[in-house]
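Structures for review follow.
Please treat every number below as a calculation from the coordinates, not as lab data. Keep in mind the model is a prediction, meaning the values are calculated, not measured. Cβ atoms are built from the backbone, for glycine too; each structure is taken alone.
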Structure I
Amino acid sequence: MIENPSKILVTGGAGFIGSHLCEALLAEGAEITIIDDFNDYYDPRIKEANIAGLRDRITVVKGDIRDQALVDSLFESTKFDKIFHLAARAGVRPSIADPKLYVTTNIDGTLNLLEACRKTGVKHFVFASSSSVYGVNKKVPFAEDDLIQRTISPYAATKLMGEQLCSNYSHLHGIRCVCLRFFTVFGPRQRPDLAISKFTHQIMEDKPIDQYGDGSTARDYTFIEDIISGVMAAGRYTASDFEIINLGCSAANTLSQLISGIEGILEKKATINYLPDQPGDVPLTFAEVSKAHRLLGYSPSTPLMRGLHRYVDWVNHQMIR
């Protein structure tokens with residue numbers, strides 16, 4: 001039994017990344033509360049399944065971070081030591097269809113949390129940002145000090161604003177804020193709307209997959225365990241009061257390579273429905289991670305193909321169950 005365990009709030013704790021983070025924090029003896037609204041962006045039963053094995057060890061608050069009264073009440077009832085803020089409306093394409101929802105959740109919700117930190121004296125805040133903030137960045141790989149002049153989706157704009165709010169609250173109120181720019185996270189429990197999950201299930205079920213563009217768009221696919229190692233390190237970081245840090249694999253694979261890799265593992269060819277490029281999708285993401293290595297000791301170790309094998313193994317295990 002650990003004496004005086006850290007009291008930690010994980011927003012979005014029932015999601016893909018959040019549930020993995022809760023497992024890692026529990027392994028270190030933390031006392032965890034999660035807040036998640038279990039919305040219908042995808043089947044809420046998936047989130048319930050993500051935390052089914054954790055429910056007797058964590059406190060689960062079903063609620064929306066846009067509800068300032070709820071957030072304030074939560075912070076008043078528990079003296080949190082650290083906040084890991086992962087809750088957000090995610091996805092580039094849906095943000096174009098409903099930008100107001102993304103602004104109110106990702107900006108107003110983040111502001112509610114930072115205000116609650118200010119009012120209750122929480123001094124460590126880890127914010128999940130996104131590689132989407134880089135937009136169409138012509139410099140490769142993407143580094144944290146690159147000039148960002150144009151985001152190309154409402155989702156990206158809300159994440160950039162979240163970073164700026166963190167900067168404000170760090171400077172004005174002494175809250176240590178570490179903003180982590182995630183690069184295309186994948187692995188067990190991945191959201192069903194993301195490409196690797198969709199492609200894997202559709203190819204397995206002999207359904208056609210949608211390929212936007214000619215297959216040359218590329219992403220820095222980062223395995224969940226590598227991401228969690230960086231997030232945990234950000235929770236321990238104390239060397240400065242504000243940082244923006246990339247968490248990626250520092251490799252870019254094209255969409256065609258991704259599809260080919262999944263086909264090879266499944267030993268099945270995909271039927272491809274070729275579609276035009278999607279507005280808001282960036283052509284390339286590629287992380288420079290030397291800052292993460294220097295400040296957090298971050299060292300990603302799972303290349304795409306190894307991670308895909310592990311993801312497919314997990315999918316097969318779920319199907320057997």
Structure II
Amino acid sequence: MDTPEINPEQLLEISGDYWKACALHAGVKLDIFTTIGEKRRTDVEIAQKLNLDKRAVTTFLNALTAMSLLKKTGDIYSNTRSSKSFLSKDSQDYIGYFIMHHHHLVESWSQLDQAVKTGKPIRASASQKDKGQRKNFNMGMFNLARGLAPRLSNQINISNRQHLIDLGGGPGTYAVYFCLKNHRLKATVYDLPSTQPYAKKIIEKFGLSDRIDFIGGNYLEDGIQGTYDVALLSNILHAEGHENCQMIINKTVAVLEPGGLVVVHDFILDNTMDGPLFPALFSLNMLLGTNAGQSYSEEQIMGMLESAGLKKIERHPFQGPFTSSIITGIVG
């Protein structure tokens with residue numbers, strides 16, 4: 001199939017798309033949408049409540065309105081249904097933490113040329129960032145997983161399984177939804193100790209403290225304790241090079257019972273490695289933030305599972321956000 005040609009107007013649109021991203025980031029960072037909430041407010045009210053410059057606020061609110069993030073009637077602004085649901089901290093569907101995580105990535109993306117020149121990451125890993133950025137990352141992962149985890153738990157049937165290990169499970173969202181779906185299931189979240197406070201809070205929120213525990217550790221450096229019959233590796237392989245990925249999978253298989261199930265969920269590339277778009281761009285994001293991370297192809301992931309001795313390896317007909325997919329294998 002021929003590659004479609006892009007005209008100058010489309011090139012300039014791509015070039016300037018960061019304007020919209022930065023406006024959204026600023027709106028979330030300044031709490032514009034939370035401040036408006038269910039009410040209708042003037043630019044003067046918003047400026048006063050947030051201690052912002054009046055002229056700048058008016059210009060900013062008009063731009064957010066042009067982006068369909070606010071509604072304007074006369075000189076009064078209100079949230080759209082979407083902004084009230086997803087951009088106000090008062091909503092249970094708030095995704096602002098993930099948006100702020102994107103905000104913290106902007107600086108490194110602006111230096112992509114340097115990463116391509118040197119092959120070295122530009123930014124520090126999430127675990128090395130300050131407390132605020134770690135919170136945005138961990139709660140951002142909750143934002144993302146909260147919409148995806150119910151679909152993932154419905155897609156993969158583990159009704160006959162007893163104990164799930166969620167490797168690199170962060171705030172524990174996937175463990176929560178798999179346990180909600182499977183009432184006899186217990187789960188263990190394995191991640192860095194700095195993640196435990198976020199996981200504890202979310203597990204308690206869903207009333208699952210008696211069925212989900214947390215083990216603090218580094219799966220690259222430490223052993224994995226316990227015995228399980230199902231393992232979830234969701235969005236962790238892309239952070240590592242091929243050698244470390246194989247080691248993670250081997251360690252996982254070592255703690256699974258015979259017949260145990262490994263579930264890999266990640267942004268999976270075509271075998272040609274040049275699409276789909278999001279996994280290809282995400283490989284650049286890993287270039288900017290890791291020493292060897294990348295998106296992997298179906299062929300590569302299946303090869304790693306096969307090398308670890310897994311059988312019945314298959315890709316499931318699942319299409320998650322950002323072109324995420326599922327590949328599973330059984331311990332032989």
Structure III
Amino acid sequence: MTIRRERLRRRFATFRSKFVGHMQKVRPRIAFKILAGIVILFPWMVSSLLISFFKINYWRKIANCQTFLKRHALAFGGIDPKTLTAESISGGVSNFNQTWRCRKTTGEEILYFVKIFLDAGSFWAKHLSFVSPFPSVYGGKTHERFTVDVVSRVQLEKIGVPVPRLIAYDAVEKVMVTEHIEGETVDSILERISERQSLGPGDEAVIRQCAIGLAKIHRAGFSLIDTQPVNCIWVAVEQKVYFTDLEFCSSQDKRVWDIGFFLCFIAVRLLGAVRQEVRNIFLESYQKERQVDLAQVTETGLQLQEYMPIFQAVLDIRRFTPEELFEGLIST
């Protein structure tokens with residue numbers, strides 16, 4: 001336990017140093033807007049974080065996870081709840097994500113992805129538009145985000161968009177269980193491209209599949225709104241990109257935003273010629289599936305450009321689990 005805490009302390013110290021560096025790059029006007037928002041909304045922010053902390057603590061207890069399996073036994077046919085082990089997954093504080101590993105009575109091992117919706121995520125959803133260009137989300141409460149994610153998952157699967165298959169859900173607890181996708185986030189692939197400063201074998205296919213998948217979603221009349229590459233998983237053996245975070249999926253026309261937001265994170269990760277190359281591949285692939293006004297995409301990108309240091313900080317935050325963030329804030 002002491003070794004784990006020491007490692008967390010070092011990781012959090014590095015994160016804090018980088019966070020300060022990112023914030024120093026934020027323009028004063030934007031920094032003032034964010035600070036004013038924090039001051040005004042501070043009581044509600046603290047309240048949502050405390051509620052989230054208690055919910056995380058509840059789901060860290062393996063007995064409560066086993067109770068979920070028993071309650072939804074029909075969805076987990078043949079699973080022995082006694083074999084369950086749970087591991088927290090990094091992803092920031094919007095939701096508490098876990099992997100559940102268990103065995104069937106036949107001995108076969110099964111792995112599930114579990115998404116536990118937190119009040120902290122609802123706080124960000126409701127107030128991000130006050131301090132950034134992020135669209136105002138219709139239905140940002142926890143139960144609304146949960147419902148949208150579950151329903152959208154079914155709708156997108158029907159039109160052939162790769163999404164993790166829904167296994168079970170609990171509308172009372174706001175917990176969703178899906179199949180576990182064995183793959184790599186597109187953000188991790190962008191980081192690798194950044195290290196090489198060039199595209200590697202297969203990287204172009206990843207970018208093209210992101211664009212094709214998003215165009216298919218848009219043609220069907222949906223917008224995802226939160227199109228960060230970290231929410232996309234590349235499965236090389238299937239040559240598919242899975243879209244995993246659907247809690248803001250909407251029939252509102254935010255398609256230009258979706259494209260601009262994705263490209264903004266490409267700009268966060270990449271520099272120079274390789275950034276332009278990846279951007280061109282994405283837009284070219286998207287345009288083959290669905291035409292879009294590139295001038296509007298460029299305008300959205302310009303609006304987001306001054307928020308790039310904040311997005312860099314967000315990506316750093318997402319390297320931690322919510323419990324690690326809470327512990328890091330308290331102990332460092």
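Data overview
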| read-out | value |
| --- | --- |
| Per distance in nm of label points 7 Å out along Cα→Cβ at positions 9 and 281, the highest-valued of structures I, II, III | III |
| Highest-scoring label, criterion being distance in nm of label points 7 Å out along Cα→Cβ at positions 73 and 153, among I, II, III | II |
| Parent structure of the calculated result 15.5, 45, given that Rg and Dmax of the Cα atoms in Å, for residues 201-312 alone is the read-out and I, II, III the choices | II |
| Parent structure of the calculated result 6, 27, 37, 23, 7, 1, given that P(r) over Cα pairs in 10 Å bins from 0, in percent is the read-out and I, II, III the choices | I |
